Structure 1
Amino acid sequence: MTLDNSKSRLDVNIGGIELKNPVMTASGTFGFGAEFADLFDLSRLGAIIVKGLSLLPAPGNPPPRIIETPCGMLNAIGLENIGIEAFVTNKLPFLQQFNTPVIVNIYGKTSEEYAALAARIDVLDGIAAIEVNISCPNVNAGGVAFGVDPAAAAAVVAQVRKKTTKPLIVKLSPNVTDIAEIAKSVEGEGADSVSLINTITGMMIDIETRKPVLANITGGLSGPAIKPVALRMVWQVASAVKIPVIGIGGIMTAEDALAFIIAGAAAVQVGTASFVNPRACIDIIEGLSAFLDNHHIPHISELTGSLII
């Protein structure tokens with residue numbers, strides 16, 4: 001099947017973002033695109049979501065800060081990043097040469113920082129949307145993450161919404177009691193879509209030293225181990241909101257992506273898989289097209305939310 005034909009059968013609209021296919025890269029796992037550009041044509045991707053950015057550069061956590069786990073990976077990078085201005089100067093021009101939407105993931109320690117980032121990005125050409133990471137600690141609330149409280153999540157999205165007309169994706173934390181409640185709260189303040197899930201908090205211990213393996217003690221668990229949890233949460237959120245849902249969590253193959261789509265996701269993000277197989281996104285795109293062929297399905301949207309209970 002030709003790429004053009006695949007595109008017409010796989011295209012999706014995610015809260016105003018036109019994608020040629022529903023496969024996006026997950027923030028923090030794809031760098032700024034250049035790291036993968038020698039391996040495949042980045043224009044084949046549905047969208048590129050860049051590594052999370054803050055107003056100022058951040059050093060992140062001390063090492064060791066990443067370790068392989070059974071069926072996954074544990075990381076405590078600590079949101080290390082180059083800052084928004086270095087991104088605009090040094091990274092964005094490279095990304096603008098590809099026919100793929102670029103989405104900027106942002107985070108802050110206060111609602112004001114999120115709002116300032118949104119205002120800066122709003123005036124930039126070549127940015128299709130903003131993904132708001134609300135799994136970050138709110139310094140004004142004693143370090144409690146914005147994403148664990150419906151009111152705090154709604155407040156930060158409301159501030160960001162005032163500063164930009166670009167589509168907003170809000171990335172939800174799984175470390176909550178009721179993720180559907182959080183999703184509804186950000187929908188009410190103008191989120192155009194939600195992406196979930198972010199990593200699940202975990203830890204590893206070295207039994208010989210009796211010390212945590214990560215310098216930060218805890219980190220975020222990703223990879224196949226979290227897929228069942230992610231699927232359940234995507235299904236719950238898709239049943240609770242009217243805006244598009246983007247599924248994340250242990251998506252390694254086209255079959256994994258299809259499970260999320262059937263659960264209610266309109267698109268997916270691929271993260272940890274890219275560390276194992278740098279061409280994972282391309283393999284998944286081709287696998288989705290093959291599935292449509294084999295099952296005589298004219299368009300990928302017919303599968304979204306098609307779970308039979």
Structure 2
Amino acid sequence: MQDIADKLGISRGTVSLVLSGKAKTGRISDEMQAKVKKLAKELNYHPNEIARSLSTGITKSIGVIVTDISNEFFGKMVFYIQERAKYYGYSVITVNTNECLNDFDEAITVLINRQVDGIILVPVEGGNEIVKRVINRKIPLVQIDRFYRDLNSNYIVIDNYNISRQAIEVLFDEGKRRIAVICYDINLSALTERRQGCIDVMKQRGLFDVELIKNIGYDNQEKEIEQAIKDLKNSSNKVDAIFFCSRKVFLAGVKYMVQLGIKIPEDMSVVCFDKIDAFSFANIPVTYIEQPIQQMGEKAIDLLIEQLQGNNQIKQLILNSDIKFTI
């Protein structure tokens with residue numbers, strides 16, 4: 001800034017006002033503004049964001065914590081969050097946890113130390129007290145995809161329970177009676193609600209069989225999903241369909257179904273909780289639940305920006321999903 005001031009014969013303060021967008025405050029002419037901006041560009045000037053944040057307390061950055069960035073669902077979610085954040089002039093720092101509590105704790109610590117202005121996070125099991133640290137520090141926060149029931153905090157999720165019930169009803173309408181559920185054994189809202197929605201509707205129909213509910217550990221999921229598919233194939237009573245609680249479980253499950261010679265839908269029908277881009281060219285009839293990923297990502301940023309602008313009203317949004325079929 002001093003170089004620009006010296007070359008133009010003006011004060012450094014004038015240069016600062018122009019480059020910070022406050023030229024009108026200093027009553028700086030349009031001609032001088034143009035000269036400052038032109039020279040700044042020629043000199044490849046970039047503001048020192050660290051210095052700016054020290055003086056303003058604002059970093060114009062947002063932290064995003066997801067559980068599995070390799071999962072297409074979370075990859076898309078982060079994309080829409082970044083695009084919406086860019087609209088508001090914010091950059092995004094993304095951290096992955098792999099459903100690990102220690103990684104989640106470290107991610108929160110890193111983002112706080114980076115002095116992000118707000119955090120959007122996908123909770124992991126047992127992380128309630130960790131998130132309370134964020135709330136107690138009055139850092140704007142939005143939970144997405146899942147939420148901690150004991151925290152009075154902003155969140156945006158879908159109606160996992162009712163859409164899962166509807167998916168099982170679709171299978172019933174197709175004549176299916178013995179329906180298995182393969183779901184992560186993670187005690188968090190989204191997954192427990194999906195599993196419970198399936199269980200409740202089967203109980204109401206008098207068709208519930210606890211042996212058909214397969215709870216999968218996240219850390220050893222490949223082997224456990226493979227074993228679950230083998231158990232369902234070898235069941236003494238034929239299994240008509242499988243409800244997969246997430247796209248990752250679905251992809252692994254279908255892989256083992258093909259390896260074991262299970263024909264879809266002739267031997268078993270399948271339901272996937274989420275849309276997978278490969279559906280467009282995979283020759284497998286699939287019933288799937290399409291989540292409003294773009295809406296979730298954009299709404300999460302909107303809620304965070306409202307907090308950053310001083311709106312402390314807690315908002316807890318539950319969005320609808322749709323049941324669709326591959327053609």
Structure 3
Amino acid sequence: MKLDYRVVTEGLEFPEGPIAMPDGSVLVVEIKGGRLIRVQPNGEKQVVAELGGGPNGAAIGPDGACYVCQNGGFNWIKEPDGFDRPHGRADNYTGGSIQRVDLATGEVTTLYSECDGEPLKGPNDIVFDADGNMWFTEHGKTYGRTMDCGAVFFAAADGSFIKQAAFPMVTANGCGLSPDGKTLYASETETGRLWHWPITGPGELAKEAWPSPNGGKLIGGPTGYQRFDSMALEENGNICVATLVTGGISVFSPQGETLEYWEGPEPYCTNICFGGPDMKTAWITTSGYGRLIAVDWPRAGLKLEY
């Protein structure tokens with residue numbers, strides 16, 4: 001099935017991390033541009049904050065601030081038709097971190113840059129639970145012949161506590177929580193796998209035994225060669241995963257059934273969020289050509305905690 005979409009705005013520098021705001025605007029980061037941008041319903045773009053590096057996933061926290069996964073930056077390849085794609089760790093790589101942005105002032109604060117003495121390499125996506133704590137993925141970086149192992153972390157919004165919750169993962173990317181807040185989902189880019197873990201306490205996940213590499217239970221993966229990016233959940237618990245290569249949205253049930261694949265306009269559909277009065281508008285970043293598109297989704301998306 002093909003997405004019936006409308007372009008909200010274009011000319012963004014590899015947008016990601018969409019957040020549907022109550023006033024009808026959408027916040028996005030520009031990974032290549034190093035900025036947080038507010039896109040108005042008429043497509044007008046306003047710079048909220050200069051973040052540097054490579055801002056990736058983003059979410060509104062319990063204090064109304066925007067929390068950003070800072071991946072530290074990529075090198076870039078621009079194809080002859082103008083299509084941008086990331087390529088390895090940036091020559092001017094700044095290190096990974098979690099940043100907090102005051103939306104009223106644009107002030108940027110770094111909350112976390114390491115966990116137990118291990119530097120964050122490339123945080124990717126983030127979601128808040130009902131208690132105001134965050135789960136976020138660590139994608140890692142690729143440089144030369146070396147690829148960092150990925151992970152899932154749990155942290156407090158005030159910068160006071162961080163712990164590693166699942167490890168190792170291969171290019172951990174999207175993350176999300178089930179409607180009841182009792183299950184964590186995370187995707188891997190290069191394997192095209194979607195994992196889940198029962199949440200047993202703050203930062204605590206029930207783990208599967210070997211041969212699960214990270215204690216997660218595999219939900220499923222795509223047909224053919226695909227790479228998974230970030231995600232959003234539907235109100236009914238379905239998991240909608242932005243899917244690279246063919247460029248679209250893969251929809252899985254919580255039980256692991258592949259329900260739908262929606263083909264998008266280009267190879268880099270990188271993220272999706274839901275909003276609107278009935279939560280049936282999906283905003284999707286199609287990053288290679290710098291677009292934010294909107295789709296009338298057939299089911300309601302899950303309303304986030306903040």
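None of the figures in this text is laboratory data; all of them are computed from the coordinates on show. Treat the numbers as computed from the prediction; the structure is a model and nothing was measured. Cβ atoms are built from the backbone, for glycine too; each structure is taken alone.
To test your reading of the models, identify which of 1, 2, 3 gives 0.94 for Cα Rg over 2.2 N^0.38 Å when calculated.
Values: 1: 0.94; 2: 1.28; 3: 0.89.
It traces back to 1.
From which structure (1, 2, 3) was helix-only ellipticity at 222 nm (-39500 (n - 2.57) for each DSSP H run of 4 or more, over all residues; to 500) calculated, if the value obtained is -8500? Structure 1 accounts for this read-out. To which of 1, 2, 3 does the computed value 2.7 (distance in nm of label points 7 Å out along Cα→Cβ at positions 35 and 99) belong? Only one of 1, 2, 3 returns 2.7 for distance in nm of label points 7 Å out along Cα→Cβ at positions 35 and 99, namely 1.
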